[in-house]
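These are the structures, in C-alpha cells.
Taken together, the values in this text are just the output of simple stated rules run on the coordinates, not laboratory data. Since we're looking at a predicted model, the values are computed, not measured. Cβ atoms are built from the backbone, for glycine too; each structure is taken alone.
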Structure P
Amino acid sequence: MSKSRTEAASIERLSALGAVYWCCLAECQNAGRPLSQLWIDWFATHGVPATALALSPEGDIDMLLMDCIEWHVDGETFDFAEGDANALTFRIRDRYGDVQDVAAWCPRTDRVATWAGHACMIGADQIDAMQPDAAGLLVCEGVLQWLQARRRGVVILDARRALPLLFDSPPLLAASLNHGTGLRNAFERALPPVLVPKESEAAI
C-alpha cells in the first residue's frame, strides 16, 4: 500500500463531489491484499460460502480484501494506513447498486467502520432485490451473518439514517426475538419526539 493511497484517502474522504470521488473509493479498496488461506479456511468453518467472499449476490466481482486501517476515535469511521493488515474491507453499495462507501471489519471483535461515513447500512442494494424469503427483507445481526447469507439482506449501521430508506421496504426479518426487539427499539429512538400543547394534555 503506497503513501499516495493514504493521502488520497484523506483528501477524497472529505470531498463528495463528482465521479472521481466514487472511483477513489473503489480504487483504494482494490489496493488491499487477497484473503490468505487462513482467512478462507476460517470463513469455511463459519459457514460462509466461498463465493460470498468474492462475488455480489448478482454475481459481480466484489472482493473481500485484507488491509491496514486506522480506526477513528468516533468508532464509526476509519482511514487507510501503512503496515500489516488488521481488518478486512469491502465495498458498500447504495440502493441503486453504486459504490457508496468502503467498510472495514475486524471479524475477531466484530467491529465495523466506514471510510467516508456515508453508508447507514450494508446491503442497501438488496432492499429492492428479489429476496430469498418472500416474507420480507433479511436484517442480519452483523457482517458474518450477512456473508453467511451470501450478502443477501442488510446490516443496519445507523438506524436514524437507515429508517427513511426502509419506509417502503418489504417487512424486516430479524434473526431472533432479541434481535427484533433491538431493531424495534433502535428505530423508535430514531423517530423525533412528538410534543403536544399543554392545554391538550389537560384535556386528556
Structure Q
Amino acid sequence: MNETLLMIVGVTGVVCLAISGCLLAENSAIDGFGVIVLGVLTALGGGTLRDLYLDITAFWVAEVFYLYATIVGITAAIIVCRLKLKISRQIILTFDAIGLAALNVVGLVEAARVGVDLTICITMGVVSAIFGGLVRDVICQDKPLVMKGQVYTLSVIIGGMTFGVSLNLGYSENLAGIVALITCLTLRLIAMWRDWTPTFMSKNI
C-alpha cells in the first residue's frame, strides 16, 4: 500500500478512535485530564503494542503526524463535550467501527512489510484494531466490546483474511487493503446496527 493511502487510512483510524475514547470517557463521568489520557490510549494503544511485537519503532514516534491526528481527534471531542451536544452511544460506536477497520488495515500492511506469515499479519491486525478500544472499555468500567458477542473481533479477522486472499489472487496491496477495510467496516456496522450475533457466538448455545 502506498504511503499516502496508508497515511490517510491510519490518520482516519487514529482520529476516530481518539474521538470514541474521549466521548465514552465523558459519558462515563471521567473528567479533565482523564479524558485526554483515554483518548490517547484508545487511539495509539493498539498500534504501539503491534509495533512492540514486530520489533519496530512505534508508529507515532516514526511518523509524528499520527500524534498530531490524535490531538485533533481529542480536541474535536472535547469541543463537542463542552458544547454539551447530545452524542448517542450509536454514534460513538460508529467512530469506533471506522477506527477498528482502519487500524486493522494498517496492522496488516505493517506486518506484511516486516515479512511475517499471513497468520501473524492477521494477528497484528487484530492487536492494532482492538487493543486500544479494550483498554478504553476497561478504564470506563464498561464490558469490552470484544466480549459482548457481536461481530467485533470476527469482523477484523475476516477483514484480514480477505486481505490475504486478495494478495494471493494477485491484487495489489492497495486494492487488498481497501477490500479488507470495506469488509471489516461493513460487517461491524451491520452487526452494530442490527444487533447481530451469529448463532455460534450466542451465549444461549
Structure R
Amino acid sequence: METVLGKYKIEIVNDSTYTPNSTDNINSYDIEYSESMGLFSRNMSYTQTAIKTYENSNLVKTAIICEPGGVTIDSETSFVIDDSVLYIIAKDMVYSLNIPDLSLNWSKAIDSLCCLAIHRLESDLLVHGELDIVRIGRDGQIKWRFGGRENWINPSGKPEVTIKTNHIELIDFDSYKYIIDFNGKEKKIRMKWWKIK
C-alpha cells in the first residue's frame, strides 16, 4: 500500500519473510520496532509491518514493526497520516512515527487483544479494537474506552465502526447496534441491527 504526503511517498507492506532477531532475513531495515522486548520464537505468529519512506523516488528510511501474537490487517484503515506523523496499528499497539525518518514518538498497547483499524475523530484518533473502541489523543493518551456485549468483529460483514457527523455507529459480533457520541457515551439502546427502524 502506498500513500503520498507532500514530497514524500510512504510504502506500507506486510513482510511475511521477515523474522525478528534473525541474521539471515531477505530484507533488512534501518529500524526494528517491538515492545515485546525481543520475546520471539520461530514458531509464533507476529506482525511484520514494513514501512519505507521515499523523497523524489530516493529511499529515505526503512523500518519494520514486529509484535508477537497476531497479524495486523494491511489496509487503508491500518494507519492515519497527519501533520507529518504516521499513526499505525500493529497487533494490540498503536505506533506514532515521524515522516520521513520514521523516528518513534510513542507506542502504546490500546486493545488487550488486537487493533483492527484506526480512524481520525475530530482532532483525535479512534481505534477499533477487537474488544474495545478507544478514543486516543495524538499523544497516545486514552480519552475513553467503550466495550459492547460481544467483540467488535462482525461475521456477517456489517461495518463494525461508522463515524457520522455527530455520533459513532457500532455493530458487534452478534449484530447488536450501538450509537455512541464522541465522548463515548451510549445514545441509543442497543438492539439487533435488523430491528432498528
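Consider the structures P, Q, R: one of them gives 24 for relative contact order in percent (Cα under 8 Å, 6 or more apart) as calculated from the coordinates. Say which.
Q
For Cα Rg over 2.2 N^0.38 Å, for residues 89-136 alone, which structure out of P, Q, R has the highest calculated value?
Top value of Cα Rg over 2.2 N^0.38 Å, for residues 89-136 alone, among P, Q, R, belongs to structure P.
If you work out distance in nm of label points 7 Å out along Cα→Cβ at positions 65 and 153 for P, Q, R, which one comes out largest?
Q
Identify the structure, out of P, Q, R, from whose coordinates helix-only ellipticity at 222 nm (-39500 (n - 2.57) for each DSSP H run of 4 or more, over all residues; to 500) was calculated to give -9500.
The value was obtained from structure P.
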